[in-house]
1. Out of I, II, choose the structure whose coordinates give distance in nm of label points 7 Å out along Cα→Cβ at positions 42 and 74 equal to 1.7 when calculated.
2. Could you figure out which one of I, II the value -1000 for helix-only ellipticity at 222 nm (-39500 (n - 2.57) for each DSSP H run of 4 or more, over all residues; to 500) was computed from?
Structure I
Amino acid sequence: MAAVSPLWHLYVIDCDGRLYTGISTDPIRRLHEHRSGGRRSARFTRGARKLDLLWHLPVGDRALAQRAEYRLRRLQRADKLSVIRRASCWAKLEDMLFP
């Protein structure tokens, strides 16, 4: 019997006004890890006073999530905010990130 692959999410966290983009199978758990400031948090989020999950969207397998994360990270702040405002489902996000 084949193992079922977990569903990966692309997420954006507001870190004291800066945007952090990441992937996870559980964005809420990952937010708590970032907030802990421990070894499981990203270096980017350590020391931030306030971390808020702005947006997350299920995208599929890990490879697809990594490609979407790479594309979203390369965007300017205003473009990232535009994408997360308009991307309510994977199909819309895919059209914006993979034209």
Structure II
Amino acid sequence: MRIANVIGRVTLNKCHPSLQGATWLVAVPLTLEGLAGKDKGRGEPFVVYDEFGAGQGARIAVSEGTEAAAPFYPATKPIDAYNAAILDTIELESL
């Protein structure tokens, strides 16, 4: 699971029938430096399936791959990244 920052939304012209009722977000994965607020701690943007209604600027927990489709078992959905949680706070401790 990765932590990402929502930077936008995707508008679909057509979608698979099993994906109706949710939104698609554009998110940027954050490294430890990114969580501390530094711009260089950001990865490449990717698209995330969202049923929770995360908005622009929200920090979210993203599951990817097989785990992204796990919440829908036994039904299947053609997704590769799923918003598993909207994060209210993140506490970082120095080691």
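1. On the way: I: 1.7; II: 4.3.
Attributed to the structure labelled I.
2. Numbers: I: -12000; II: -1000.
Of the structures listed, the value fits II.
Quick note: the coordinates plus some simple rules give every number you see, no bench work behind them. Everything numeric here is computed off the predicted structure, so don't read it as measured data. Cβ atoms are built from the backbone, for glycine too; each structure is taken alone.
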